[in-house]
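Each structure below is given as structure tokens.
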Structure 1
């Protein structure tokens, strides 16, 4: 894939021929919450610091830890850099082009050069002797500018999703009661009076998940605490259900509908009384499940604990109104996430086809 106005062969060289490769000089404990400069450590999280390591254009990557081959930053200006973060600077090629080429190819190189399944450190020569194919500078700049536009759109999309997620968290905090016989802070017009206090055990029944490995492949989805796992040819339950982790991830309720199977680490609910399943899902999202954790190691919940938790509910009509409103926002978030995924796929496709 190439812009039509460019022709000719690309050159080939190594990174130590097109840039200077150094490391930072700061430690993690040097970070300051409201520091003057960005502080780049070995993760994707950018901290703050009051002194700087480098001033100029650079590409950064983690030298060890879980971010090896996965964390990259393109920067300009004064920055603090951790001592185990590599700094690529003084580019003879376009800096942004070098960033996109390096960040799209380096992880595979590191994996090939490591005898381990997981790579925990980067040696200088892994970067220095890495090959780079490059066209003339004008083509480099056009490729980099094009990919930058997609990155900007991805960043914008992430901000859109963050705003919707912040909105639904705020609405959850304002639309649900936390105390017995309370009135929520935010309410639709026309609804008055206190909500009814009850316990979860009086609203529904809790079912146990089961092992699915004896089943054949099929079309019925299997869910665990992390979400969808596989599909089988039988179902454990059919209908609307709110699932909550029995062990492991206990603070991420899942709403399911239709035929499904859950594994033994995930409870499912059924036989709802005086509560709509979808409203129940938002009630479950409002509960601080970690508060009810019963284990010192892996977080765990029991049926008895869940059934004894106090919650407040309004009339069916108000439940329906709240559930529809919050579901509209939840669906909007999922739609925006699908848009984000399409941009990310587009970027990955372009990275595979714009570079030799």
Structure 2
């Protein structure tokens, strides 16, 4: 990537002007380093900021400010505590600490000067919080703010409840009680409500699915039950790609899109079986494309359609899958497996995923992904 440099920055400065620094701005808009100098001009005023991107997300305002206070306090406090950081923290050990923190969070174990191998919890409580507290005091931060924000960090660590842990624990608690999409919507809704309360994340209750409607009232819509984790192909892709995708993801339907994300067809397990049935010596030498076997203009539904109407439409058409579209754009897919999950929730009996997959494939012989070339 490059851009045309329209000016000599030194010459602009010599004339009392403000340089645009196009190359620098393009570079910093392309290479997102952990610490990034950002230069810009707003209403004729140049400005420069050093962006610290290593701060974790909130998920609340007080948690976010607490993260910043902790990082800022350590930034100030570590220098006098450890003198030359580059000599005290060998690069390979620092790199390893970085990766284990990203992978394991509070369950990580670090290599730390003077401590040897130490858990994240012990390191934060016994070593880093005192250093951050001293750093904030030396910067003139008032005691009340130090206690509030570093106290938030301390309680998060003691209760082992970070934002990511709250999200993962919430999803685990909702498992088998709703679709993946419904669980994620409930998680987002709970996050918004908890943020409004102003409480830090370690005080948040876990997210929950809303109370189910009465059995068979079916007040939900297609959007409440469709799958949005889509695997799609294009018309000029190889049929073998769609076949391997079905075998890999244990699915029976693969939507076909054009380059603009518009639905143009559907590949099903039935079409794969028909292709196998047409196997001849000539076909063995052919490379089939998706557009040669896909179902053109498959029946679709809109996300706002009541789920009861979608079930009735599925029964009338004798199909086991509806691509969900807005206009012509694919936004989800509703399959027989999704309806089995819906029924399991209404009857209060979670259905194992293997039973869902079996139901979705019940209309035809199971397909093992093996195709002629």
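Taken together, the values in this text are just the output of simple stated rules run on the coordinates, not laboratory data. Since the model is a prediction, treat every value here as computed from it, not as a measurement. Cβ atoms are built from the backbone, for glycine too; each structure is taken alone.
Taking volume of the Cα convex hull per residue in Å³ as the criterion, which structure among 1, 2 has the greatest value?
Details: 1: 202; 2: 248.
Structure 2 gives the largest value of volume of the Cα convex hull per residue in Å³ among 1, 2.
With distance in nm of label points 7 Å out along Cα→Cβ at positions 59 and 275 computed per structure, which member of 1, 2 shows the largest figure?
Numbers: 1: 5.3; 2: 4.1.
Largest value of distance in nm of label points 7 Å out along Cα→Cβ at positions 59 and 275: 1.
Supply the structure label, taken from 1, 2, corresponding to distance in nm of label points 7 Å out along Cα→Cβ at positions 11 and 147 with the calculated value 6.2.
That value comes from structure 2.
For the read-out helix-only ellipticity at 222 nm (-39500 (n - 2.57) for each DSSP H run of 4 or more, over all residues; to 500), a value of -14000 was computed from one structure; give its label from 1, 2. Please list the in-between numbers first.
Numbers: 1: -11500; 2: -14000.
Source structure: 2.
Suppose you compute mean count of other Cβ atoms within 10 Å over residues 35-42 for every structure in 1, 2: which one lands on 12.0?
This value belongs to structure 2.
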